[in-house]
Structure P
Amino acid sequence: MTVLPGDKSISHRYAILSALAEGTSEISHYASSADCQSTLQCIRRLGIEIDATPEAVKIAGRGLHGLRESRKTLDAENSGTTIRMLSGVLAGQPFATTITGDSSLRRRPMRRVIEPLAQMGAEIRSEDGGRAPLVIRGGKLKAMDYSSPIPSAQVKSAILLAGMYADGPTSVTEAVRTRDHTELALREFGARVDSLKTTVKVYPEPKLQPRQLAVPGDISAAVFLTAAALILPGSALVLHDVGANPTRARVLDFLISIGGSIRPTSMQMRHGELAGDLSVRHAELSGGTIAGAQVAEMIDELPMLAALGPFTEQGIEIHDAQELRVKESDRIATLAEGLRRMGATVEEFPDGMRVAGRGAGKLRGATVEPHGDHRIAMALAVAALGAEGETTIRDAECVGVSFPEFFDVLDRLRGEKA
């Protein structure tokens, strides 16, 4: 039975809300990823005491208005979640803060959070094109009802966090429902949150209560190991305590729909989040198309799903996923390049790609370049398991952004199978 690292998305949110709670929270199984460590470091610079051990993270919250001005620039490093969500919190603070990131993060679009936060009354300066570093001067914010042009859990979360500092209820409406970890975490800490279809409303000035929390295993990490088990004959795998939030588990539904042998067991609710074990076995996959609302529901898992294409009967086709072009890399172009080097037949679209099925030929080992993108590196590694010959992944340590243990776990599982 394999235990996954703690869920990145949930860890970020628990850490931020713990800092705003009135007392000390304890978070067990906090994500080991570099991204989540960036969130902790930024919170420390805002005056929050944190005691982090491998077993748990204790965060001494100072209340909604207890953050202190940082003398240094906050560094979100590679974490888009950190910079966008903390921007929502910083928009409500009575001081100015500069927050930036690494070269990859400084290329990513921030106007999507700058514009709604500015509408609420925050003053935000950015580099040309609305990119980091951001200089945020916060204060008392105006409530608003915001219709988001881009379905994005990070944008929604930034606005909801800022809404706690507004002068009335603030709502966010999206065209399709995105992951709801922020809403669930806010309720867990004691905030009043209303949800109706694709609209979420938060009420101002909650008195957030400290909590003892356990983070479930990261389903986005589980997908890579699940994919490996599905494509390798004779594989059988049990993943323990995996988060199965319905707004994140669509990827499992898709894999099952194309023939994946995946069985959830022992599911239970904890802190508003559903989690349980996943039993996975090798299966013959038919392939299929991902488009429309499915894309927002599976945005982080799309690289791995696309990389499954050569191991399916019909291939994998993705549309409406132009958001992949502005992630840690241009994930459409980067994955297409890597898979082509391994012999896959790939057609690239402005909003997606088509990866031909097994009839186009077996993959072969090659030297591939993930361009510093953790999810591309892991997707290519899984594809390499089913290829003939040796594959070299350059800059493979970039997996530390989300799953530092990935290659160790993969080696151990391969050893157990052998």
Structure Q
Amino acid sequence: MTRSRFGLLLAVVLASAMWCYVDLILVPYQIGDAARVGRPRGNLSDLYPRWLGARELLQHHRDPYSPEITREIQVGYYGRTLDPARPNDPKDQQGFAYPVYVVFVLAPSVWFPFSAVQVAFRVLLFLLIVASVLLWLVAVQWRISWTGKLIAIALVLGSFPAVQAIRLQQLSAVASFLVAVCAACVVKRRLVSAGVALALATIKPQLALPFAGWLLLWTAGNWRSRQTLIWGFLGTLGILVIGGELLLPGWISEFRAATAAYLQYTGGTSPLDLSLTPTWGRAVSAVVILGITFACWRWHRAPADSAAFRWSLAMVLTGILVVIPTFAPYNQLLLIGALLVLAQQAPRMKHGRLQRLALAMVLVVVLAPLITATGLDLSLLFVQRVTVERVWMLPLWSSWAIPFPILAAVSLCAGQAVRQEHLGAQGFPKMSS
């Protein structure tokens, strides 16, 4: 009990340190740097472009994908329209690059001033992230004490992806929550509800659709008993798409054009593209996709309460972040499920050198940001701010690399689990070669 309380206290301290780092070091540095180079800063809320587009569509029947709305978004988001002649202006045009049916999710908010919506949405995201941790514990079927749950919640809320998502009011946190709802409903055999949640998560299609592809494969493993998941997904998605078409005819082509423009001005790079060249990144992405697909096919008949299903879940969640053509730390909220699978299963297994190395790297990339943020916070007591701000990147140095050791650890441990006979009792089905 004493160790549990100490662990909770330590988790709260580390989480608080990350929030202090962002408020006391990162944001002041960004404000000062923007002032030095003339980079515009407005409300910098990722919710604002979607909220303004939804408001203009629902209240004034204006096309949220239009250049006029994009310019109005820039005025609110950056404080002024972007000027291509200014080299220090951001490249992200902040267009309405979402499926139009996101307005159905945001509809209740468009009747209130954005300042109030901003505060309420931050509180909502805080609660959704807490709920996501609890839902992933259900999905991986890990029963732990309430102290253990509070430790997990504190560490997640103190992670930079969660801090960034809440501060920026990022809809990725909503999509990640809906994916967690879907996974928990699948395990609890509430397949229609799982399909509905998954369809709603497609407001961030790059996160939800690969997950949907895996569940489609899993459904094919026992179509008779699992098909209601697909009908729930397709039925809800059809309602959303048709509702969007009634609201804004031709929105699909406009959304495709907006997505193409977004990938162009943001670079459309995946973490693999960042670590390798774009050419090698795409090649390795193809290998990763094929490897995960093969593993999921091997286990697609496994029941939802099996260890095989949990390992498949972890591989898919991590693989999504490795290969999707965008990089943002807040998307890493999807990794909660994979990390919980590792924390639950890894201590029960016998590990070789590669597994131990991969698990050690996971601990490094996950805990290093919290520890370095704590160190920078303490250094403010003894060192001048200008000196501390010179190393402001330290807590973020591993952000781009976080999915890689997790995917390696999940893949190695899953492969080891298949080979260890004692895991057969935990749900791995017998498989032919």
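Which one of P, Q has distance in nm of label points 7 Å out along Cα→Cβ at positions 98 and 170, as calculated from the coordinates, equal to 2.5?
Values: P: 2.5; Q: 1.4.
Going through each structure in turn, the value belongs to P.
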- Message: If you rank structures P, Q by distance in nm of label points 7 Å out along Cα→Cβ at positions 66 and 218, which sits at the top with the largest value?
- Response: Q
- Computing relative contact order in percent (Cα under 8 Å, 6 or more apart) gives 14 for which of P, Q? P
- A value of -22500 was computed for helix-only ellipticity at 222 nm (-39500 (n - 2.57) for each DSSP H run of 4 or more, over all residues; to 500); which of P, Q is the source structure? Q
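With volume of the Cα convex hull per residue in Å³, for residues 74-201 alone derived from the coordinates and found to be 96, which of P, Q does the value describe?
On the way: P: 96; Q: 131.
Answer by label: P.
Computing semi-axes √(5λ) of the Cα gyration tensor in Å gives 36, 22, 20 for which of P, Q? Intermediate results must be reported in sequence, preceding the final value.
Working: P: 36, 22, 20; Q: 34, 29, 20.
Of the options listed, only P reproduces it.
FYI, it's all coordinate maths here, none of it is from the lab. Model, not experiment: these values are computed from the prediction. Cβ atoms are built from the backbone, for glycine too; each structure is taken alone.
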